[in-house]
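What follows draws every value from the coordinates through simple rules; no lab data is involved. Note that the structure is predicted; figures quoted are calculated from it, not measured. Cβ atoms are built from the backbone, for glycine too; each structure is taken alone.
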Structure 1
Amino acid sequence: MLIGEYEHSIDAKGRLIMPAKLRIDMGEKFIVTKGLDGCLFAFSQNEWLNFETKLKTLPLSDKNARNFVRFFLSGATECEIDKQGRFLLPNNLRTAANLDKEAVIIRSRNKVRNLG
């Protein structure tokens, strides 16, 4: 189960440590995308598929729904944990969440949130 709050530094290359307690639930590869309230959301691959399925149910005829889907999908990227437990957080996502040197990783429902 994803629980807890973890503070970590972002290194000069834009890598962030995925806390050991969360690595098992997140898997070696996971999806990070822009989230709400200036946060980033990280989903295990299974949770991402569930999230995509929900996004597909939104009506294409509704402009707000299209913008909502576009918001989440446009910034989504697959991340992979290296042997040191780090993953590269792309510059566009660091910028979107105003992350520079420090990040707090928290569990929020079925996803992990990165807060600047």
Structure 2
Amino acid sequence: MEEEKKTEKLFYSIGEVAEMFNVNASLIRYWEKEFPIIKPKKNKKGNRFYKKEDIENFHLIYHLVKERGMTLKGAKMKLKENKEQVEGNFEIIKKLKEIKAQLLEIKEQL
């Protein structure tokens, strides 16, 4: 079986990040302001460029706020108190979703 090769970029624009999460760019800017763990690089024109680490942090924030229904204040507290636990739980959930998708695919093939 051939493995798909995905080219990862070093930096992503705000539009690309907004598209990844299916949200408006204004929400990305707002979360950036609210969560100090998001630290994009800015060029002379003020355009934001997000690193892979920023994208991973957006995944955590998105998970807490949009998927688990936490308030921004609650999400901030959770990340401040124990970011490692949140990351661990998020990774487990991500793996379980992948397994579920694989199982559903197998079920359809039967």
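Which one of 1, 2 has Rg and Dmax of the Cα atoms in Å, as calculated from the coordinates, equal to 16.3, 56? Display every interim value, and only then the final one.
Details: 1: 14.0, 45; 2: 16.3, 56.
Label of the originating structure: 2.
Where does the value 19 come from, among 1, 2, when relative contact order in percent (Cα under 8 Å, 6 or more apart) is the thing being computed?
Values: 1: 42; 2: 19.
Going through each structure in turn, the value belongs to 2.
Computing helix-only ellipticity at 222 nm (-39500 (n - 2.57) for each DSSP H run of 4 or more, over all residues; to 500) gives -9000 for which of 1, 2? Don't skip to the answer; put the middle values down first.
Details: 1: -9000; 2: -20500.
Structure of origin is 1.
Quick check: 1.9 is what I get for distance in nm of label points 7 Å out along Cα→Cβ at positions 71 and 95, calculated from one of 1, 2. Which structure matches? Could the numbers behind the result be given before it?
Values: 1: 1.9; 2: 3.4.
Clearly, the read-out refers to 1.
So if we calculate mean count of other Cβ atoms within 10 Å over residues 15-22 for every structure here (1, 2), which label has the highest result? If you can, show how the numbers build up before the last one.
Details: 1: 18.2; 2: 14.8.
Largest calculated value belongs to 1.
For mean count of other Cβ atoms within 10 Å over residues 39-46, find whichever of 1, 2 sits highest and give me its label.
Biggest value here belongs to 1.
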